[in-house]
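Multiple structures follow.
What follows draws every value from the coordinates through simple rules; no lab data is involved. Just so we're clear, the structure is a prediction, and the values are computed from it rather than from any experiment.
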Structure P
Amino acid sequence: MGECPICAAEIELADDAIAGEIIVCDDCGAELELVSKDPVELAEAPSAEEDWGQ
């Protein structure tokens, strides 16, 4: 179990979740990145930026 850093909701993690995985909070819809599994640490996922090949 982890806690959403945005709304403090409890988030259940899959047993096979790995660091770097993006998880969506069911309560507020925030996209979170699993930073660490032991101890569980969730952070707001970085937004994807457009790459125009420059």
Structure Q
Amino acid sequence: MLTDTALKALKQKAKAYKVADRDGMYVHVTPTGRKSFRYDYRINGRSRRCARA
């Protein structure tokens, strides 16, 4: 589980990367250092993504 301390410790890298939390939820970190929460799920066999900056 990602905690507040773990989120604050995430630093930018040369390429975008993600850090998984659980059940499809993860944090996406961009090369500029922006962090956004994302959730991947499936409905009727189609992949969907919900994102929140």
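Give the label, chosen from P, Q, of the structure having the highest value of relative contact order in percent (Cα under 8 Å, 6 or more apart). Spell out each step's value before the answer.
Details: P: 29; Q: 24.
Evaluating relative contact order in percent (Cα under 8 Å, 6 or more apart) on every structure, the highest lands on P.
Computing helix-only ellipticity at 222 nm (-39500 (n - 2.57) for each DSSP H run of 4 or more, over all residues; to 500) across structures P, Q gives -2500 for structure Q.
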